[in-house]
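Pasting the structures here.
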Structure 1
Amino acid sequence: MGGLLLWLLRITTRVKVEGYDRRKLDPKDKGLILIHNHPSLWEPTLLPFLFFPWYLFSSRFVPLSIPDKKNYHDKWWFSLFRVVCIPVERGSPKGEARALRQMREKLFEGRILILAPEGGRTFRGEEFKVIRGGEIDVVEGLPEIDLSDNKALRRFKPGISWLVFNTKAEILPVWTEGGEGVIPNKSSFKLPFPRFWRQTQLRIGEPLDLGELPKKEITEFLEDLMLKVGAEG
């Protein structure tokens, strides 16, 4: 149903997808980490269905999402989705380390992970990276930034560098915009009915292998990469 919904939203231009190519979505034998920015609760719902209909024919195209354990995974209404998720117990060092080990195991199996390295929705951050006029800066807070002309990211969590360095999986950056118009950001986790008439944009970059890039450089490299993909539109 979700895959058909995404197709319908694409046909009606409520979701615009740039750079779509089945080649980019293939995990091959190394596994694939689809990383995305996280402006709202909408894009984590859409992104798994980029792999439709391929996951109907091969289990290796079934992506695994990484939801927050307390706020999503453990809720009764989330029970149907748990089979395709690796929950993260945010705020618990042991819980986060356990989730990273599970992600590593799935990547070694050649699976696909969908991961938001910001660790939460963008607007909840304190330190950000922005790209303005082609230049990337680090800023505290976003009140003075016009996001209609500039792109901004909450700084990535360090776990992404550990995961990439220890698996050598390919990275597929996907920039998303407009999700907060479909599901408005609120402090509570009570979801309003999606405003499907609002447009969402997904921009799929090129998959890449970071090779022997030092672990300490991976996080910053991926932040800059994501902003550049966002600025291409």
Structure 2
Amino acid sequence: MLNKTWISNIEAYSEEWRLMRIGKFTSSKIHCLMTKKPLTEDSISYINQKVGELLTGQSTTSKDDQIDTEDTAWGVVNEPLAMREFARIKNLKFLVVGKIIHEPGSRFSSTPDALWIISSAITKENHYNVATLEVKCPNRYHTFIPLYRCKTPADLKLENRGYYWQVLDQMDNCCASVGYFAVFHPLFPAGNNMRIIEFNKIDLWDDFALLQQRKKQALEIFNQVCSEFTTQKA
């Protein structure tokens, strides 16, 4: 169950959103921690990046992290269409779109493209039973088609492990037992322009356990490195 107070009113991609993510591990980059072996060079690099953000209050952007403006513009136009198509297929009247999810005091945050509020909690006040949704709208055919051909979480994990772990981490941060990955291309024929993959936590228990273990390890190293900078020197 997701605590309602963890749902921020900050809009995705706004300046407030960027500031709130400084020094926090996010779902879109959590795959850096999910390498075959723990604490690889990529993992440590990501942890150090977050330490630096926290201590300086600023984020730096490498060439690898720079946004492709063509793809971004395409996504801005087509992701809302994709979410409407998802809602139509699932017969939903309402989705909570683009809200950052952050447990107060946590070093982790997530911004699913949408939350499907399945129900309000009966036994817990101020909680929602939610499912997460992550949408991808690649404009290049050679990127869309392999993703469209994925039918299960296992397929997606083989095709694009980053997207796979992104969905799992969104579910983890949102306390969701169900999550969805959807890939959409508006130029393909209707009925064959969206693939929806359902993730059920109960079927992916081992990977959720591994995710939580890696996040715990990352947080321990994060705190250790931070302490080296904040400890008073003689």
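Looking at distance in nm of label points 7 Å out along Cα→Cβ at positions 70 and 134 over structures 1, 2, structure 1 comes out largest.
One of 1, 2 was used to compute relative contact order in percent (Cα under 8 Å, 6 or more apart), and the result was 24. Which label is that? Here the read-out was taken from 2. Here mean count of other Cβ atoms within 10 Å over residues 94-101 was calculated and came to 15.0; which of the structures 1, 2 was it taken from? Source structure: 1. The value 14.4 for mean count of other Cβ atoms within 10 Å over residues 198-205 was derived from one model only; which of 1, 2 is it? The read-out comes from structure 2.
When helix-only ellipticity at 222 nm (-39500 (n - 2.57) for each DSSP H run of 4 or more, over all residues; to 500) is computed for each of 1, 2, the one that comes out at -7500 is 1.
For the read-out mean count of other Cβ atoms within 10 Å over residues 86-93, a value of 16.2 was computed from one structure; give its label from 1, 2. Corresponding structure: 1. With Kirkwood radius over Cα pairs in Å, for residues 6-53 alone computed over the structures 1, 2, the top value is the one for 1, the highest of the group. Matching task: 0.97 is the computed value of Rg/Rh (Cα atoms, Kirkwood Rh). Pick the structure from 1, 2. Value 0.97 for Rg/Rh (Cα atoms, Kirkwood Rh) corresponds to 2 out of 1, 2.
Rule-based calculations on the coordinates, nothing more; no lab input. Predicted, not measured: the structure shown is a model, and the values here were computed from it. Cβ atoms are built from the backbone, for glycine too; each structure is taken alone.
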